[in-house]
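Only the coordinates and a few stated rules stand behind these numbers; no lab work does. Here the structure is a predicted model, which is why all the values come from computation and not from measurement. Cβ atoms are built from the backbone, for glycine too; each structure is taken alone.
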Structure 1
Amino acid sequence: MVQPAQGAPQRRDWPPGRIPVEALFINKKLHDGLQVQLWSALVGVLLESRAEPGTKLPSSRELAEHLGISRLTVTLVYQELMAQGYLESLPRSGYVVGSNVPHRRMRQDPPPSAVRPVVWEDWLRADLKRLRQIVKPADWRSYPYPFIYGQPDARLFNHSAWRDCARRTQGARDFSAMTDDQYGRDDPMLVDYICRNTLPRRGIRARPEEVLITLGAQNALYLAIELLARPNRTAVIEDPGYPDFAETLRMVGMPVLASPIDDRGLDPESLPADTGLVVVTPSHNIPTGLTMPFERRKELLAAADRQDFLIIEDDYEFEMSFLAPPEPSLKSLDQSGRVIYIGSFSKSLFPGLRLGYLVGPEPFIREARALRSVMLRHTPGHMQRVTGYFLALGYYDAHVVGLRRVFRRRREALVESLAGTGFVIAGAARHGGSSLWIEGPAGLDSAHFAEQLTGAGVLIEPGRPFFANPPEPCRFFRMGYSSIAEGEIRAGVAVMAAELARITRQGS
C-alpha cells in the first residue's frame, strides 16, 4: 500500500468523495514559499491518495484558516492546479479533483518476508570513506557570526540581473537549444566568454577546443586526476593544502606525497624523482593564501620539463583581487603544455551554481570530454546559458567590482578586530581573497575551540583537515568573511576573544 503523507489521516478514514482539510499541512519554518509548499502538498495528496475524479477539496476559506495563511494564497494555488488539469471548479460545489488527474504510483504488494538482505560492506569499496573533510553546518545562515569560507552573502548578489538572464533563456531559440541533447558539447556563449574574457585576464589564450565546462571545480579536479593518475608515479600536493586533492588522488590509487610549503609555496627541489603529477594552488594557497613568486613558478615549470611530470593548477578566487593584481597564472607561463588549468564561478557567483571549467591541450580536453560524457553527458545547458548571458551582458563584471569593494572593508574590519586578541594572522592572500589563516596561542586545539564557539553563535573552520600530518594540538583555523556582514565581524571576534580568555583562565 502507498503510505499517506506525514500528518495525513489514513485514506480509509476519509469521508467518501471528500479530501479532509487535515490531510494538508505546511511548514512555515522552511525557506520554500507558502504557495510552493501548498502546491506541493496538494499535488502529493492527489497523486498518493489516488483520489477519484469529482472528489471535493476543502474550500479556500476552510483551508486558509486551517493552515493559518491567506485565503488569496489558497485561491491562487487552486487556480494554478486547475490550469494544469489537477482540479476543476463546479458551480456551487467548489473545487474537485479533475477528470484527467494523473496517478503516478501503482499499488504494490508488500515484499515477501523471506528476503536475503544485501551485505553492502561486501560490495562497496572501503577506501572511499573520507579521511580528511571540511565540515560546514547546513544551517550556517542561522548563526549570527558565520566566519566560514566559500559561502555567499545573498545580499550582495544582483537577483534582478540573474532573473533577466533567466528570462532571456526562455525565448523560443534559446529554449529549443537548451532542451536538446548536446551530446557532450558545451554552451558556445559561455565558452566564448571564457576564451575571450576570463582566461586572457590570467594571461591564458585558449581555443574553444581547449576548454571543457564542468560541474564546478570539484568535477574538473576529478576528471583531470582520473585521466592523469599513474599508480607507478607519485603525486605531490601542498601541505597544508586542500584536503580534496589528497582524497581524490587516494581514491584513484595514486601514491601521494604531501610536501610542506615554505614562505614561497611548494619547493620544486623537494619533488621526488618519480613525480608524475603536481597539484598546486600557486596564486592563492589553500588555506594560507600564500602566493608562489614568479621565479619559483618558472622553477616548477622547468622541473616539470626536466622530470617529465604534469601540473594541475587550481586558480580559484583570482577575481577577488582588491589589494593588488593577481600574479600571472602558472598556465600562462607554460610553454610545453604541461599545465592543466582549473577555474570556477563558485566563489565569484555562488557555489550552488556548480559551474567550473578545465583548460588544457586539445588531446587532453578531448579525453576529458569523453570521460565526462560517460559520467553525466554534459553539464545542464540551462544554467550554462543563464550564466553565459550574465557574463556577456556585463552583469558579472559589475558584480565582481561590488564584491571587491565589500570584501576589502570586511577584511579590514577583521584584521583590526583580531589585533590584540591573542590570535595571529598566519596567512593572507596578498591580492585580497575572502579568508584569513589564523594561528591561535600555543596549546589551543582549534577543533575543540570551534565546538565551544558554535554554542555562542560563532563558526570558524578548524585547521586539522588541511594538514596531512597536523600539529598536535592543531591551533590553526580559517576565518572567511564572504558570508558575514561587516557590522557583525567585530562582535563575532569579541565573542572569540572572550571564549579564549575563559579557556585560558581554566587552564591556568
Structure 2
Amino acid sequence: MQDQAGRDWNEADRTPRIIVIDDEESIRTGCEKVLGRAGYEVDIARDGNEGWDHLCQNDYDLALIDLKMPGIDGMSILRRMQDEMPDVVAIVITGYASYETAVETVKLGAYDYIPKPFTPEELRNVVERGLERRFLTLTNRRLRQERERHLLDLAQERSRLATIVRSMSDGVLVINRRRELVLYNPVAEKWVLSRGMESDAEAHPLEEVLEVNALEDLVRQIEDDPELDGCDGEIHLEDEQYVHAAAAAIRDEADTLLGVVIVLRDITERKEIERMKSAFVRMVSHELKSPLAAVEGYLNFLCDGSVGEEDADRMLKRCRTRIQSLQKMISDLLDISRLESGQVQRELRTIDLNEVLSEVVSLQEGAAMERNIEIDLQSDHELEIVADQREMDEIFSNLISNAIKYNRDEGKVTVTAKRSGGRIRVAVSDTGIGMAPESIDQIFDEFYRVRNRETANVSGTGLGLSIVKRIVDSYDGEISVDSQEGEGTTFEVELPVRGL
C-alpha cells in the first residue's frame, strides 16, 4: 500500500505534507521521525493555537491532532476544519480512546483515530490510509473538473470501470450524445449486440451494432424530451428470454445531455412466474367454479324436494365426486407449495415397493372397472427401497390414475417393476389416447394439461406430474415419457435403491 501510495503521489509531482499537533514533545518528535523516514514532509505544532495557524497558512494533506491540548482543543480544530478545509484528512490522536469519542470525532469529520501509546507501524498504517483517502478525494475533484462534454472520453477511463462493469450480472450499455456505444459489458453483448464486433474500437455507431430496436427507441425518447430523466420497458429476446431495460439520461451541470446509460436485467424467471400465476387463475376459475356450480345445482334440486329417491342418490354421489376432485386439487396445491419451499419432512425407511404398487393398484381398481380397463401388475420379488412411504404412494398413484383417466374404455394399464443393480425401474403403460410431441415437452410443467376433444371431460389440476417429477428429482432419480398419439403412453421412473 505504501509503495502504491508513493507512486500515486509521485505522479502528482508532490510529496504529501503532514502536520502533527500535540502538546506532548515525545509524540511530536516520534511522529516527525517515523513519518520523515517514510518520505513525508512533516511540520509540528505544540498546541492547538499554533496548529491552527499552521493549517491556515499552509496546504496540508493530513493533520494528526491531539484531542486534549492547551488553548484550542482538538474538537474545536475539527469543527473549524470541517467548515474551512474539509478536504484535509484529519486523524485524531488521543489517550482517552472510547466508543463515544470515536463517534463524536467521526461526526466532526475525522477520518480515523489512533489511541496512545501507538507503535511506528500503527502510525504508518493509519497515515497511509488517510493519504489514500486524500489522494482519492483530490483525484475525484480533478476528474469532475476535467470531465469532457460527451461520454466518448469515458472510454479512456475504461481501465477504471472495466472490472466493475464486467463483473455485473446485469447488462450495461453507455451511449454518448453522438449515438455511439462507448462502453458495454459481456452480458449486454450476449443479449443485444451484434456478433463479431471490433472489441478494440473506441466507439460503435449504435445503429450498426444494436440488434434490438426497442433499445434505440428508449434512447430516442430521452433525446427528444429535455425534461425526461429516464424511461424503461420490457423486451422479448430469443429463446423465451425477457429483459427489463432501464435507460437513464446523463447530463452535465448545465443540464445538457451527454449520453444515455441502459441497464438490462434478466426477468425471464419473473415472467415465468407471471405466466404460472395466470395459468393458476385460469385453472382455478374452471376447476373450482365448475364443480362448485354443479354441487350447488344438485343441492338446489335436493332442497326443493322435487326429485325421487333414486335421482337424489345419484345426485349425492355426483356431489361427492365433485368434492373429492376439489380436495385432490387442494392437496396437490399444498404438495407443490411444500416441495417448492423445500420444507419437506421425510420419514425414510426401508419399504417394499411391491406392497406400494399393490396397494395403489387395489385403490385404483374401482375407477378402472367402471370403464372395463384391465390393470396388469408385473414385478420382481426383491424391490426394497429406502424412501418415504407417502412420497412413493404419491408418485405411483398419480401415474396409474392418469393411465386410467387418459385410457380408452376396455383398455389396459400395465405396471412393470424390476431391479437393475442399485436402481429400481417402474414403468406404467396404457393403451390410451397418447400425446402429441409438443405436449410431451411440457407434460411436467405446472398446471399444464393436454387440451383436445378427447380430454375435455377429464378432470385434473395439471399439477400431478409436476409433483411426481419434483419428488423423483429429489431422490436423484429419473422419469421419462414415451408416447404416440392415438396409441398410448408409457412413463418410466428410475429410483436408487438407497433413496437419498
Structure 3
Amino acid sequence: MNQRTDCHDTTDLGLTWRNTFAALGNDFYTRLSPQPLPDPYWVAHSETLAGELGLMPSWLESSEHLQALSGNRAVTGAEPLASVYSGHQFGVWAGQLGDGRAILLGQTAEGMELQLKGAGLTPYSRMADGRAVLRSTVREFLCSEAMHGLQVPTTRALCVTGSDAPVYRETAETAAVLTRLAPSFVRFGHFEHFSARARIDQLKTLGDYVIDHHYPQCRSADAPGGNAYAGLLQVVSERTAKMLAQWQAVGFCHGVMNTDNMSILGLTIDYGPFQFLDTYQPGHICNHSDTQGRYAFNRQPNVAYWNLYCLAQALLPLIEEQPLVLAALEPFKTVFLQEFESRMRAKLGLLDSAAPEDRPLVEDILSLLARSGIDYTIFWRRLSHSVGSGDVTPVRDLFLDAAGFDAWWVRYKQRIGGLPCQQQSDVMLRTNPKFVLRNHLAELAIQAAKQKDFSVIASLLEVLEAPFDEHAKFEHYADFPPEWAHSIEISCSS
C-alpha cells in the first residue's frame, strides 16, 4: 500500500467545515487519510456545482486542489474517515460492509458532505483494492449530474481526477477518484449494522443524529404514536417512494438496489450498473451480474419496499411496537402510486385534476410501448412536440401496431381537449427530457477519456445539466442508440 496522505502537507479548499458525523465517535467509523493517487490529472468537473459550493473560479488552475482531491494532500479543516455499515445484497444478509473505497472528508458549514470515492484501502475494503476505475467513475460523474438535471434526488459529483496507475478488474484499467457530495451518506445499512449486533445505544445515537440533522419534524406529535423513530421510518418511506416514482417515470434502472445502496435521505446513490431505458421493456435487467433479475426495472418499487422493511426491522428496537412499524411503512404504497400517476399525467400534459380515464391512458400507452419495443425517451419527446404542432406522424411512425396507437390517440385527444395545444406541449417539454445518459453515450465518453480526450465528457455534461433544452448542436446525443449499444454489458465490477 502507498503511504497515506502526509497530514503536514495541507490544502485549503476555501470551505468551512463542521464535521458532525465525525462527532459521533469511533464506533461509527475508522479515521484514516486517503491513499495517494500517483501523478493525477483532471478528467472532468462541474462548474455548476463548484459555483454552488462557492469555490473560486480559479480552483481548477490550482495544482494543490488537484492533489487534494486526488487524495495526495490533506484538506485543511477536514476529518477524513471511512464509515462502517452492513446490509442485504441481492436479498441475502451480507454482514459487515462499509466504505471500502470511499473516504468522507467531512461536512461543510452549509451541510454538504464531501467524499473521495476510489481513495484507497480502508478497513472495510474486504478483498478489494479500495480503488475505482476510470470507466465507472466517468459513468457516476455524468449520471449524478444528469439525475440532478432531471430533478431526481441524487448525490452530486464535483470532479474526477485520473491516474495512469493500473487497477485490475476483468482486465487492467486505470485509476480515478470521484469527489461526490450529499447532505448525508448514511444508508439503510448503517442502521442494520448496529441493530444486527444488538448495539442499541449506538443505534439510538445514529437515529437521533439523523433526526436532529435532517428530520427534526419527526419529534412532533404527528409521528406515528408520537414515536420519533417511527416518524423517521415514515418520512424515509415517503421520500423513497417519491424517488422510485421518479425513477420509473424517467425510465431509470438502478441495477443494484442493495440495502447498503439505499440513502436515508431518499437520494439516488452509488451509480454502479445503472441504465436509462432505450426501448421500453418493463422487465429489463441492466446489471449483467443480476442473473436472477432481482433488480429488473419493473421490480424496483417492490424491492424498495422490501429494503424499507429491512430498515424497519433495524429500527424496531427503537420503535418497540410492531403496529407503529407497520403504520410507518404503509405510506410507501400510496405515496408511490400517487407520485407515479402524477408524473405520468404530467408526461401526457394533463394539467387539470385527475380523471377516471387517466390511469387506463397511462397503462395502455405503456403496454403499446412494450409491445412495439418503442424507444422510451424519444417517444415522450416526440409526443410533446406533436401535442403542440398537431402533427402526430413522427409519433405514429414509431409503432409497429399503428392501429393500436391510433385507437389510443383518439382517446388521448379527447382527454386533452383537442390539438394543437401549446400550453400542454410546453409543460410536456419541461417534463419529458430530450437527453438522458444512455449507455452508449457514456461508453463514447469513456473511450475518449481513455485516450486523454475529455471533450466528450464536457459536451455530455452540458446537455445533461439541462436535459429539457433543445441543444441543437448536440442533436446527435438525442438519436436512437446505434446497433452496437445493445451489446454493452454493465456489471458490478467497478
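For this structure, a couple of remarks:
- Answer label among 1, 2, 3 for the case where P(r) over Cα pairs in 10 Å bins from 0, in percent, calculated from the coordinates, equals 3, 16, 21, 22, 19, 12, 6, 1, 0: 1
- Answer label among 1, 2, 3 for the case where FRET efficiency 1/(1 + (r/R0)^6) of positions 246 and 398 (r between Cβ atoms, R0 = 35 Å, to 0.05), calculated from the coordinates, equals 0.90: 3
- Distance in nm of label points 7 Å out along Cα→Cβ at positions 310 and 446 - structure with the largest value, from 1, 2, 3: 2
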